[in-house]
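FYI, it's all coordinate maths here, none of it is from the lab. Remember, predicted model here, so these are calculated numbers, not experimental data. Cβ atoms are built from the backbone, for glycine too; each structure is taken alone.
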Structure 1
Amino acid sequence: MRRELTSWYSPALGKEMPIASYGHYGFALLLIPTAAADYLEYERFQMMDALAPLIDSGKMRVFSIDSINTESWMNNEMLPHHKAIRQNQFNEYVFNEVIPFIRNSTSQETFVYTSGASFGALHAMNLFLKKPDLINGVISMSGVYDLTEYTKGHWDDQVYFNSPIHYIPNLNDGWYIDKIKASNHIHIYTGSGDYEDPEANKRFSHVLWDKGIWHDLDVWGPDIKHDWPTWRSMLPHIISTKF
């Protein structure tokens, strides 16, 4: 498997941001880390090993970036308003820097899908829903889609606009809704075991259906826990059977 590491100084975030890529061909899968993790998290937890047959066959090329959650919602020293500002800077980094980098590394016609687990699932979904003209779909695993789960009671417009379960019900812009509906790849997966929240996934699924947005909801059994063995099983299964 071809593995490449690079970085650049991000104007949006004001810091050096690394990115890893794996593979040589196929659609692009952009991985968003869990919680406070970095761009090599998926590699450390053997996700690349689990995806290796799909990567080596040229089905997809995987890209992985850093989280900035420790500079935002998971930083107890920051004012809530500043956390929201950092969240929006992260979004701009992905939209204006990472997506162009991926397409310049592949082709301008390459389909790009976001994916993440746990807190990364919320980010992956939010990024797709905010820019369905740039991102072609999403795979979210073991997530919740309510940002207030992480904001310690803080609420403002920026929390609202980064919390899919809040803003999607009020989204009435036909252009955005049509772009979202055009995706054949909105995949929401969760287990029902320890530390999973299948009801949160079902609630968000109802929100999407109420807008006429087709998606794939799959709730696995009570033996499926909120942990890496689950995600190492889920992601290759989704890629193999749905793409």
Structure 2
Amino acid sequence: MVEIRKLGRHAEFAEAVKLQQEIWGFADIELLPLRLFVVADKIGGQVLGAFDGPRMVAFCLAIPGLKPSGKYYLHSHMLGVLPAYRNSGLGRQMKLKQRDEATARGIDLIEWTFDPLELKNAYFNIERLGAIVRRFVPNQYGTTSSYLHTGLPTDRCTAEWWIQSPRVEAACAGDRSESAAIIERIEVPAAISDLRRSDPARARDIQSGVAKKFDKYFAGGLAVIGFEKSETAGTYLLGQWESN
């Protein structure tokens, strides 16, 4: 049985640093250093690890954030799961552990960024966890050495996880129904994962088109409130969202 617990020792932080390279294939210069894990642990962030026996197989790092309005929240900067443990529900367990810990501290918002072309991740964030999206940032991290990014700009959506909201309560309980009307849709072909490697130019065209639509719809006050998936596409569903 995998155990999820808070990390607090330098040796554990060092293991999380090693996992980054194994999961994403980052160059050394792009790894989050051990000292960042230490700082996050000291200033009110979250540093969690999942262990299968003595071996760490997943980790999560979040740091405290402050909105211009003065609102505190957690920015979940990185969550990684070893390939052998994906599709096991471990990623969701890690997020629920994050939610429990944050709720116990009176925090009601956790945010993170994700690649809108990663459709499985988008479905997980929006449907399985109940996050919404209202912000899009083009090429947030610049070009990286990760094989997962395949040289494309690192466009990112920001997931807002209002962890004490009825929407999130329902999603975490397995009820993914959405009552708000769907006004717009952004469709991404399911083949995008293969195109990133076989036809980068085509993948970049798709990425650029998706970016323009996010910019347009978010500027118009819409939010991503749902996600549909099929054999041929993943579709972001946009509508009105009443902020918490």
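Observations
- Comparison of 1, 2 - label where FRET efficiency 1/(1 + (r/R0)^6) of positions 108 and 204 (r between Cβ atoms, R0 = 35 Å, to 0.05) is highest: 1
- Between structures 1, 2, the calculation of mean projected area of the Cα convex hull in nm² yields its largest number for 2.
- Comparison across structures 1, 2 (criterion: distance in nm of label points 7 Å out along Cα→Cβ at positions 36 and 220) gives the highest value for 2.
- Distance in nm of label points 7 Å out along Cα→Cβ at positions 4 and 196 - highest-scoring structure of 1, 2: 1
- FRET efficiency 1/(1 + (r/R0)^6) of positions 52 and 100 (r between Cβ atoms, R0 = 25 Å, to 0.05) - highest-scoring structure of 1, 2: 2
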